[in-house]
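What follows is a set of structures to go through.
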Structure 1
Amino acid sequence: IQQMVNFHISNLAKVTIAAIPVPINEARQFGVIQVDADNRVIGFQEKPEHPTPIPGRPDQAFASMGNYIFNGPFLTDILHTDAKNPESSHDFGKDILPSLYQDHPVFAYDFARNRVPEITEEEIGYWRDVGTIGSYWEANMDLRNIKPVFNLYNLKWPIKTSGFGLPPAKFVFNQDGRRGQAVNSLVSEGSIISGGIVQDSVVGRSVTVESGAAIINSILMDRVRIGPDCKINMAIIDKDVVVPAGTRMGYEPEEDKKRFHVDEESNIIVVHKGYKFPKSN
């Protein structure tokens, strides 16, 4: 991020927007930033039919990554001003940024030129739009690959986050039909795989997977508890959900649609935060 900060300072910018070059025929899916030859912002287009190309690069357009650097006092002033505007929806992309570029120095930072030690060519300019269930699932599934596009284990590109003080993940029991294991998966701190199997999945903090359960191609968020003998496939389960013993997801599509939200495009099952399963008779 220091490279973007340096760009912001050197241009005497009030605002700098992280931007990623995308093929012009794909730019219709994104918010497009229009810039001049110096990457100063001269306009915005929201999912345009005819995206404006980057100067000198007719086959590419700048997509907004939704990450910004502001001068602190300037940000405070514009937020106070926007809060008093009854016609504003108080959205950065829709209201605040479009109101600034004509009167203030607003720049786009080409994130594809950002360099981090020890990253691969594929990782340069890594960014994913996770605005759909399918794209969110795919971005997470990439992380558990043997050779992911984005490597979480590059210590030169650390992840800055709060410490949770949880113990390491634990895998217990080693009998036939009751073996705690994870394969091609990420399992976060505080989680216990207690006689179940996790395969090709991403598991959040303080998750429990009980004996006989099988989690495949799924995302389990923090504090999910999977009961014994559950079979979960192609699902995203949000925080604080207790899945009762023997529950099946991802194997009977018509039954899944009756009980859960199933994304129409990807067929991924989504269980919302804190969902309470009906009690069986």
Structure 2
Amino acid sequence: MSAAIIINAINLQFSRFAPLVVFIFGVPGNIFNILIFTRPNLIKNPCSTYFFCSSLANLNVLFFGLIPRSLADGFGIDPVSNNLAFCRFRYFMVHPSVVLSSWFTILAGIDRYCISSRDVHRRQLSNLKYSRYISAITTFIGFAIYSHLLGLFVMQQLKTGPYCYALVGPYRVFYDFLYFATFSFTPPIIMIILGLLTYHNVRQTRSHIAPVVTNNTNAGQLKRRDRQLLKMTCIQFICVIILTLPIAVQKLYSTFTQNVVKGATQVAIESFITILLRVFVYINASTSFYV
């Protein structure tokens, strides 16, 4: 039995079972997040708005991204490649949502940076009204910059069968660079910078994080809640950086080597790597509740 056949068999089993595990944990986790961040003691915290929006985006990724991809890779049932309209709709739901999930995490980090500052004016930027406006504007921009795919994603015939993706040529290169820049390159850089700046703020204030929300709860509880949200944001930063960068690099590699003749074993290996990195993206959309 050749190496390619063995690797393809592994690919098939991995494609069937790994996404199922991610889905089982990811969907309830994001639903619990939505319930938690809409509780009375958290709904007025600006950071909760961003995590709430991120959870909605993650559910989009899991339902419109994970399920069709799992059916196609693991069971040979591909509703996307048989229907151009659904193909475009699916990508329009998935790719902006994947990107928005990362950017809402960045916005949560900016909020934590502001709330951890010793500057009272900077702390006032952590504001519920601002967070709702910013979330709405970010969502609009996220979908707007990917709207061109509704007309430029097409059916293409590959050796393995019909495949729906960006039009071959300059547009595909542009699209993969756009995806790389908005999803896997710019967000990690901003997250690293925000993490360092917030760490500097925390050290300056000797771990004293001033609360923005004022109600009948005592100040100590508010400080503790802000610290918990700060910790959650930092862990989310790490998860996003580790789990999202590889897939964009793989997409660029795939685009630039699409005309290169490859052996069966190399194709099988690259297919496995692609499937694995896709699962990483779905894991990223599933972890926030568990951190």
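Taking distance in nm of label points 7 Å out along Cα→Cβ at positions 17 and 65 from the coordinates of each of 1, 2, which one would give 2.4? Spell out each step's value before the answer.
Working: 1: 1.4; 2: 2.4.
The value was obtained from structure 2.
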Structures 1, 2 compared on relative contact order in percent (Cα under 8 Å, 6 or more apart): the greatest is 2
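Can you tell which of 1, 2 yields -0.36, -1.14 when log10 I(q)/I(0) by the Debye sum over Cα atoms at q = 0.07, 0.15 Å⁻¹ is derived from it? Each step should come with its number before you reach the end.
Numbers: 1: -0.36, -1.14; 2: -0.30, -1.13.
Going label by label, the one that fits is 1.
Taking -4000 as the value of helix-only ellipticity at 222 nm (-39500 (n - 2.57) for each DSSP H run of 4 or more, over all residues; to 500) derived from one of the structures shown (1, 2), identify that structure. Display every interim value, and only then the final one.
Values: 1: -4000; 2: -24000.
So the calculation was done on 1.
When FRET efficiency 1/(1 + (r/R0)^6) of positions 81 and 153 (r between Cβ atoms, R0 = 30 Å, to 0.05) is compared over structures 1, 2, which one is greatest? Walk me through the intermediate numbers first.
Numbers: 1: 0.10; 2: 1.00.
Top value of FRET efficiency 1/(1 + (r/R0)^6) of positions 81 and 153 (r between Cβ atoms, R0 = 30 Å, to 0.05), among 1, 2, belongs to structure 2.
Bear in mind that the values in this text are calculations on the coordinates, not laboratory data. Computed from a predicted structure; not experimentally measured. Cβ atoms are built from the backbone, for glycine too; each structure is taken alone.
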